[in-house]
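A.B. asks: Next up: the structures, one after another.
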Structure P
Amino acid sequence: MSGLIIYFSRSGENYFGGELKNIEKGNTEIIAEYIQEFTGADLFKVEPAVDYPDDYMKCIDVAKKEQKKDARPEIKNALESIDGYDTIFIGFPNWWGTLPMPMFTQLEKLDFTSKTVKPFVTHEGSGFGTSQKDLDKLCAGADFKKGLSIPGASVYDVKDTVKAWVDE
C-alpha cells in the first residue's frame, strides 16, 4: 500500500505575508509537493468545476457564501476511492476557519475506515481553525495523526519542518 495526498490550493491573487500578491503556485500545493518528494505518495488536487474569481476579495466572498450555505460545489474529476492507500495526507488553506467547501465535496465521497490521516493546513495566522473537528466528521473511522500548520508566507522556508513531520 502507498500514500495519497489529497489537497486544495489556489494560485493567483492571494493574501500572502500580510499583503495581496499574485503567486504562481498555491501555498498548499507547495507543501503537498514537499510531502510527495519525501514519501513518493500520489498527488490528487481537488479542483472546483467552476473556478473561483481571480480577484482575491471576490474569491473570499464566494467562499464565505458557500460556507454559510453549507454548499457542496461540484468538482472536476472527483476521486472515487482510496482503497489502494493506507496513509492519506489531506491539505488545504484555511478559508473562513475551516476547509474550502470543495474539500467537503470530495472527502464526503470517500471511506476513511482504517486509514491513517495526516492533515496539513496553510494559513495567515488562523492555524487549523475548526477544520480538525470537520475532518473528524468527514473522515469517520480514520486514525488521525498530528497535523501540520504552516503560515502561507513561509512555505518556501519550511521544507525541513515538513520532512520532520512526515517522518513522525
Structure Q
Amino acid sequence: MKGVILNHTMNLKRKLYNIQEGALRNNGNELRLRLYSFALANFYTKMIGFPIGTKKNIGVPDIIMGSNHKDVIAGFLRGLIDTDFSLVIRQRNNGPYPSLQGDFASRTLIIDIQKLFIRLGIENSILLDIKRLDKRNGKTYMSHTISIHGFKRVKKWLEMIGYNNILNAK
C-alpha cells in the first residue's frame, strides 16, 4: 500500500511543481517526500508564509485566514485533513459513532482551524493543553486537539470539504 501512496504523491508533486527529483524517508507509518527546489522553498516561505524550523507556534497562513472564498478555505482544510486527521468510527451503546480528529503541537493552529470550520458552518470542539506521554522516548509533550463528532457534523464535513486521500477514495 505504501508504494501506491508514494507513486500517487510523487505524480501529484511532479504535475504541480514540475520537479522530478526527490528523496523518500520511511519511518514506521510515516512517509516523507523531500523535494529539492530553492524556488519552491521560497514560494512556501515568502509567498504563503510557512515557517522554517519548529512548528509549535504556527497558525493557518494569513492568505487562507483572510480569504472570503469558501472553496479556498475548504481546499485548505481538505489538504490538512487528508494528511493530519483521523476518521474513527467508535461503537457506542446505540451503534457506531463517527469522529474526525486532528492533533497538533500548535495551540494557535487549532484555534485557527476551529475558526475556519465555524466560517463553513461546521460545529466542532477543541481540547487545549493536553499533556501526552510519548512511550517511545518517555518524554511528555503538550498537544491540542480539534474534533468533529457525530453523523450530522461529519456528514456536513463530507459535503462541504470532503477528502482526496486515495486510501479512502475506493
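A.B. asks: If you rank structures P, Q by mean projected area of the Cα convex hull in nm², which sits at the top with the largest value?
C.D. replies: Greatest value across P, Q: structure Q.
A.B. asks: Then there is this: Work out the source of -11000 here, i.e. which of P, Q gives that when helix-only ellipticity at 222 nm (-39500 (n - 2.57) for each DSSP H run of 4 or more, over all residues; to 500) is computed.
C.D. replies: Of the structures listed, the value fits Q.
A.B. asks: A value of 25 was derived for relative contact order in percent (Cα under 8 Å, 6 or more apart); which structure in P, Q was it taken from?
C.D. replies: P
A.B. asks: Let me ask something else. On volume of the Cα convex hull per residue in Å³, for residues 70-109 alone, which of the structures labelled P, Q is highest?
C.D. replies: Q
A.B. asks: Here is a further query. If we compute percent of Cα pairs over 21 Å apart, for residues 38-133 alone for structures P, Q, which one ends up with the highest value?
C.D. replies: With respect to percent of Cα pairs over 21 Å apart, for residues 38-133 alone, the highest-scoring structure among P, Q is Q.
A.B. asks: Looking at distance in nm of label points 7 Å out along Cα→Cβ at positions 54 and 150, point out which structure of P, Q has the largest value.
C.D. replies: Once distance in nm of label points 7 Å out along Cα→Cβ at positions 54 and 150 is worked out for each structure, Q has the highest.
A.B. asks: Taking distance in nm of label points 7 Å out along Cα→Cβ at positions 126 and 142 for each of P, Q, which is largest?
C.D. replies: That would be structure P.
A.B. asks: To which of P, Q does the computed value 1.6 (distance in nm of label points 7 Å out along Cα→Cβ at positions 102 and 118) belong?
C.D. replies: This figure was derived from Q.
Every number in this text was worked out from the coordinates using simple rules, so none of it is lab data. Quick caveat, the model's predicted, so the values are computed rather than measured. Cβ atoms are built from the backbone, for glycine too; each structure is taken alone.
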